[in-house]
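What follows is a set of structures for review.
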Structure 1
Amino acid sequence: MNTLSVPTSPFSDQVPGTSGLRKRVPVFQQPRYLENFVQAILDVAALPAGATLVVGGDGRYLNREAVQTILKMAAANDVGRVVVGQGGLLSTPAASHLIRQGAAGGIILSASHNPGGPDGDFGIKYNTGNGGPAPEGVTAAIAARARELSAYRIADAPDVALDAIGTTTLDGMRVDVVDPVADYAALMETLFDFAALRALLGGGEFRMRFDAMHAITGPYATEILERRLGAPAGTVINGTPLPDFGGGHPDPNLTYAHDLVEEMFGPDAPDFGAASDGDGDRNMVLGRRFFVTPSDSLAVLAANATLAPGYARGLAGVARSMPTSQAVDQVARALGIDCYETPTGWKFFGNLLDAGRITLCGEESFGTGSDHVREKDGLWAVLFWLNVVAARGETVEAIVRDHWRTYGRNYYTRHDYEAIPTDAANGVMALLRERLATLPGTTLGGLRVAAADDFAYHDPVDGSTSARQGLRVLFENGARIVYRLSGTGTEGATLRIYIESYEPEPARHDLDAQDALRPLIDTALSLAELRERTGREAPTVIT
């Protein structure tokens, strides 16, 4: 093997966030920047000699070049075999599935729902052998290793031909270039009633639209929805992955999936609409002129899980991130199963899934998943919804409204303030932390505060504790305000404010969420002195 040991020096900012290291593309294009972080991953992973590593990404700008670098570094670090998606492409859930088929781990290239292109974002993260994002102990070790690197190892070899499926070698390391869709599609066929879905999508009466947002899910959705399930050609729009996502923002929400939203709320709206994000792990679901909040989506899927063959056995339990609404809690109580509240970040669900304590889990940021992989999964959630629609023979809106009548409605919204100056965002959080201890027993916006804290999670599986995970103001009537700084942005800081109240009375289930929550929204802004401290008059995104 012709291996080079290249002298290097550390970068001070290589600290993984919620899901890997995310920076602007020009940052990753600095000499040695990508190589340093990959070497830190490989050093900490300490893969056994001859082990298999899965590599792939969402196709954003710099993806192909980064894959070639990783392959050469893997060969120089004694990895025995790499499984890589054709063209360097793999959705995040598909990568998780491949890892779980016997790999020691995987390196996934993605900045998820962040914009791409030469001036956009890029990201890299390590997933462990269970298929899930590396836990905090591993990411902390990677950051520590990156701070002390003095050299990295790389094979002096030509690039691998990534566009042809097949097996080749790179300085003695086996490289299997695989169809990125095939194994994932086969997995979906074991979970859902494809015969019922063919009847639904191919019958001519039911119409749907899937917006892949020029991101990774396009080939997956085209293969499964149009080819295997018989949906008409054109059901999938924006289905070709592009390095800059067609100039769009690949975040499936009401703001950025505007083409789909306009169609679904138009005069000739399809029956069902859905979208997924940059790396395929998030989803948005819509009925005809009806938006399903991610929190409601998790709750509805939990309540109807046994309608899908892969979940006919019932649910072991459910979990949600702390900022996610408590709608799924209502379902768990009715089913008599456990409901766990975790910090934001899919890695926190991994222990619960591996221990068999939960079957479904989700986050309010358009992420839903189950024990089939160890990542959230956008297209899986869409297929699950279609399975429920096919089994019940009802519209999306009818299913959600029936759910509210049964379990009550959790009015819920998230207000994102993106790219706030970091000092201003930290100042807001510091002010709130100072006020927490004084809030219980007081009245805010006409509601009495029952408790206020900085959420800490005690993992029931491994006993670890994760502190400072978000500031909570809890009211006696069950309403909540949550403040949290997001770990997924690359510019300034993103402050997210989550507001929720529970309404059991069906007669009050038809309010607009922003109207129903307006007193709590005003209370949240006033308590944080948000306008005064950030200069922002309105959020960037409301969901």
Structure 2
Amino acid sequence: MQTKKVTDREFRKMIEAASAFLDQNAEFINSLNVFPVPDGDTGTNMSLSLDSGLKYVNETASTSVGDISQALAKGLLMGARGNSGVILSQIFRGFSKDVADKTELSAVDLADAFAAGAQTAYKAVMKPTEGTVLTVVREAAKAARKTAARSDDIVAVMDATYEAAEAALKTTPDLLPVLKQVGVVDSGGQGLTFVLQAFDDVLNGREITVSATHQPNSSEMDEMIDAEHHRSVQGKLDPDSIVYGYCTEIMVRLGKGKQVEHEFDYDTFYQRLAELGDSLLVVNDDEIVKVHVHTEHPGTVIAWGQSFGDLAKVKVDNMRLQQETIIEQDEANEQAAEPAAPAEAPETAIITIAAGDGIKSLFESLGATTVISGGQTMNPSTQDIVDAIQASHAKQAIVIPNNSNIFLAAEQAVDVVDIPTVIVHSRSISQGMTAMLGYEPDHSLTDNQADMEANLSTVKSGEVTHAVRDTHVDGFEIKEGNYMGIIEGKIQVVTENLEETTVQMVNKMLDDDSEIVTVIYGSDTTAAVADKVQAAIGELDDELEIEVHEGDQPVYPFIVSVE
């Protein structure tokens, strides 16, 4: 049966399904990280970014696909984390602009929107690299347009889009040698392919399948439903604006009980619930099905579930009442709070990103006005950076990301805020601290940016962490649990001993001009081990000045800079 239009209801389902599918497969996407380090976060970033998009979608009552798409793009923009999340947001930014005036989408509309999304994503990246998510979206869009030129069937177009994405994903190792070396496909491309797969499944009326690498257990199904509920009820929504007022959750033991009328079929079960509300999430295994839905008819939902089996759980929350309570409590808290004396706003806010209380203190001692908690595995969103800039009440701002995976989110934040803001493109904690030394309060914003950027090249950065899997990369045979010394983003040392790896890494970083070595030890090691490392470095060159600081950072037992 041909489908010629995507309506608002179908488009909402597509977004909800894609969000759920990314949530379920985030760890698998993370595992595609090229380096075997415990900081693969592409899946987490894409999932959290799309979750933000879905939240904005759920907050609009519009029945126009164009309006829903605008909400999705805005949510993705503000919630974007990491380069993968930002690129996903740019894809749907282009998509949304192309369908802004569309109430429904035809096959041509859908294909053109994907093409616009691909074009916008390419423009967002200064140096586009093939073998990444960009390749996947370009090839998917090309197939969509080719199919739309000969068919007005939306399902046919979406089938071709997803199939082309899958085919392009498989080519990424041939286009990007490091992927072939490690034996993985591009993680961002995999994330986008999951999104398109969910879209395709919805339009075909199929159950959203979970990757064989991660079948959710009962506990995880509860977490998914709880997460959907919490996403939907947070914030100060006007209770009267809530279209479907009852958050209804049921768990049905399939085939059990006295009221069974139907044998379970996912599509039949799902379709009836979709008619009763929105924010629908249905997950099941062979024995149970769990449902989360926002509806005006919780009794009908319960009765429908009971016709497939007995009820092991029923939970109904009045979301309008919940919102009234939240608003009343917030108003009471605001009235009770003593107004704080306003602190004098700085002329220039220096916003930096780092993980670990010790590192935060170090940045503050160097003059940072705000340290956003984050970094590897915890990339802040565009919204986080915007909030920090706005909360500073400064006249201008400098953002120091300390991680290349935060650059695009920082750039989006610069576009959003209404005060002059620049980025100092520090790729590591070591670079960020060195950049701070170039700041002069009485210099202009652009002069400070130039001086701080110039400082980046004066420091060598090294990090030590452990391998999370066996692999072969950068000429090293790496076993799970090995320690790796990474210099300027490239693995240079691999041993079985933390101290040995750290000292060998420092030795490779030293040259005839080296004078100062700064060692920052993290939460996964101790001051005693740091002292041993300091002594061993001193034996490499007794003229070196060696500083040791407690950073409390996760993931990396040692961060080292050489100047």
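Details
- Structure from which -0.28 was derived, log10 I(q)/I(0) by the Debye sum over Cα atoms at q = 0.06 Å⁻¹, options 1, 2: 1
- Which entry (1, 2) yields the derived value 0.93 for Rg/Rh (Cα atoms, Kirkwood Rh), for residues 323-370 alone: 1
- Identity of the structure behind -9000 (criterion: helix-only ellipticity at 222 nm (-39500 (n - 2.57) for each DSSP H run of 4 or more, over all residues; to 500), calculated), options 1, 2: 1
- Structure with the greatest value (metric mean count of other Cβ atoms within 10 Å over residues 27-34, set 1, 2): 2
All of the numbers you see were taken from the coordinates with simple rules; none came from a lab. Keep in mind that this is a model prediction, so the values were computed, not measured. Cβ atoms are built from the backbone, for glycine too; each structure is taken alone.
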